[in-house]
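Q: Structures for review follow.
Laboratory data are not the source of any read-out in this text; all were calculated from the coordinates shown. Bear in mind that the values here come from a model prediction, so they are computed numbers and not experimental data. Cβ atoms are built from the backbone, for glycine too; each structure is taken alone.
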Structure I
Amino acid sequence: MNKEFVPFKNRVWLSSPTMHGEEFEYMKEAYETNWMSTVGKNIDEVERLACEKVGCKYAVALSAGTASLHLAVRLAGVKPGDKVFCSDMTFCATVNPVVYEGGVPVFIDTEYDTWNMDPVALEKAFEIYPEVKVVVVAHLYGVPGKIDEIKKVCDKYGATIIEDAAESLGASYKGQQTGNFGDFNCISFNGNKIITGSSGGMLLTNSKEAAEKVRKWSTQARENAPWYQHEEVGYNYRMSNVIAGVVRGQFPHLEEHIAKKKEIYERYKKGFEGLPVIMNPFDEKNSAPNYWLSCMLIDESAMCKQVRGENEVAYIKEKGKTCPTEILETMMKYNAEGRPIWKPMHMQPIYRMNGFVTREGNGRGKTNAYIQGGALGKDGRPLDVGMDIFQRGLCLPSDNKMTEEEQNIIIEIIRSCFE
């Protein structure tokens, strides 16, 4: 039986915007100078700030991270019918832009060390699909993947990397910022990200030609003529100067936000000592995450029985055990927001017929449904790693405005679920 706690008077969010005041001043500047459209000083400044922070040569401010991913896929030359390797455990926005261009996503399984694309599975995928020339790699929850190993595999097979750094702005791997490892790289300023514009995104690249193409495509591909002339399909993807004002005001606070997120992560880690759980892992020697979301993974031995359908879930409470569903429901009872781990793309109804590759080869037909304690690979671990993490993991309240006292209560609420 869970202990009783007093519900939080104000909701404790997973990750909501943290504002500071400068944002409003830059928005006001756009208003007062009447630069309300998709050109203006705010846009110029956020592009400069992004290049300065990430270390790339060119940045193009766009309406969303998804827009930047779409144009990155187009830059990479994906044509209808082309297979594209994609991170499996991610949000659908990583993958959908491939389909916008008629490409066919093939999903690469996850590895336990960082919860990102498994380089061993990626190598196996190239053996199965040697014709593939584009790889879309995401950094989950602000933790860099094994990007040097992934780059090594991609270089071996001559593949272009699209880096989805939507969740990892400010994170670094071996001293290099994420968003600067691929040929074309994307970040997001969605309302829940480490810094926000309420919406917005950006394409980052070291190619002047690529940046110029994106600027053109994102403004309806207008040609340099005295009238509206169009020779190719374009999009209305440019960032508003008003939204850019919010992002401009947020950028100086990026490191401050990361430091606060790190405190939250470390407090959870300490608070869960003695419980059969681990926090979302990272390479402590080489990685510096931005700690965007703190997550936890329950040991297999401490999982009560849990079954998930497409839209419903059920579990049976067992003494000394729990599951993500029980923890999320209990937190919700006390007015705190959590979330399940991203459901892997190969499990999604829309992509269930697409290719899926584990480190032991084709994963389809072997693990179409999760069975606790079953479907093990040669190393004795689950064959489908992403499915296993989805089954046992959850995202914890990670809001920068959460107080230490509120977080301590959340820790106790979670501990009570194991009693």
Structure II
Amino acid sequence: MKILCSSINALPDRLPAGTRAFTFLEASPRADIGRIACGWRRELESVGYAPSIPVWDFMLFCFAVYAADVVVLRKGTADGWTRQIELDITVNDPRPWDANRATVEEMLRVLSGDFWTIRFLPGGPTPPRGNRRLCDRDCVSLLSGGLDSLIGGIDATAQGRRPIFVSQLAFEDSARQIAYANALGGGDWHQQWSHKVVFSGKKETSTRARSMAFYGLAVLATSLLTVNRPDVLVPENGFISINPPLLPGRMASLSTRTTHPQFMALLQKLLDAIGVDAQLSMPYRFKTKGEMLVQCADQSLLTSYACDTTSCGRFRTYNRTHCGRCVPCMVRKAAIHRWGLSDTTRYKFSALSGAGKTSADDPMAVACAVLAAEQRGIDSFLGATLAFASDADRPHYRRVAEQGLAELAALLRRDGVL
């Protein structure tokens, strides 16, 4: 399917047959045209944003990828998953993007499991020109409302760092994000935005490229900083980052890759190539979620907020309640069990043994993975999962996978599944 994401001025009078289109920052009067971040320029200028062309074009690219990911349905493809996506994006300077198109397409292939063909066209909307005020912050840190990002913020501030916390607006999580930013002393510079991708028709729910909008916002926030090559902290535990397939049927992008090291390396390569002066940092890539909890620098602050955070992959399905049996919920439960404190999170299924036959797919997959690792060894279970890693990093990723499965094994045995 072909997608066009364009400034309203560069939008053609007639779209080729079968093309879906979006306009950046402004809404088209045509009902068949979607919109991205409508009205955002005034908001950005009002708080002082004046990003460089490379930073702004990267943000446009990220939002366009997110729009394409949600408008192209996987249903109806030959295998029910893999899509052929042709995406045209108007940017301000297509030259560095054209020179690195192979990296862009490889990166998106790793992230979403689809085949992407990207074209970069001139005529993108120009950057906002706000009046920047002096920023006393020294890095950017993602703050989603989840447990890992809370720990990342706590540890960063305990180390004396002063992050700009960046969040995506999300129903109910938005209040959590504000509370956490304030508790960490970063409320004044907290950046909380939405991509505002709106279109008619059905939405693809797998959203394997959803993290691109988050990375776009994070890189945009670096334009507020005065330090050279600022860090963008991506607080994610190593087990979820590598996300080893629990069963053979969950290979590749069937397991989410939003922070997978292979994807992150390609993303950094792209940032460097297009002239964005920012360094992606994953401080917990070699730690499990349980280890993050145990080693968090401020246990008192963590105890106050840990069980208020959200982790569930089906949070909306159960009316803003953790299901308790999806993989993220099980990793969360296992981590808190390892931490040793009482888990006061409200779960739909408080114990895995009571999940029921129709809702036990993920517990079964985790149980199979644990038994495979215990009976055949971790290397047999992992297979080629760590082929992406360097010789120096592979033992660390192997250890985090082994320890992550050990945390899950303890949870399964506690709940009588094993």
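Q: Thinking of I, II, which structure, once helix-only ellipticity at 222 nm (-39500 (n - 2.57) for each DSSP H run of 4 or more, over all residues; to 500) is computed, gives back -12000?
A: II
Q: Could you figure out which one of I, II the value 24 for relative contact order in percent (Cα under 8 Å, 6 or more apart) was computed from?
A: Here the read-out was taken from I.
Q: Identify which of structures I, II gives the largest calculated value of distance in nm of label points 7 Å out along Cα→Cβ at positions 72 and 408.
A: I
Q: Given a value of 0.25 for FRET efficiency 1/(1 + (r/R0)^6) of positions 32 and 400 (r between Cβ atoms, R0 = 25 Å, to 0.05), calculated from one of I, II, which structure does it belong to?
A: Here the read-out was taken from I.
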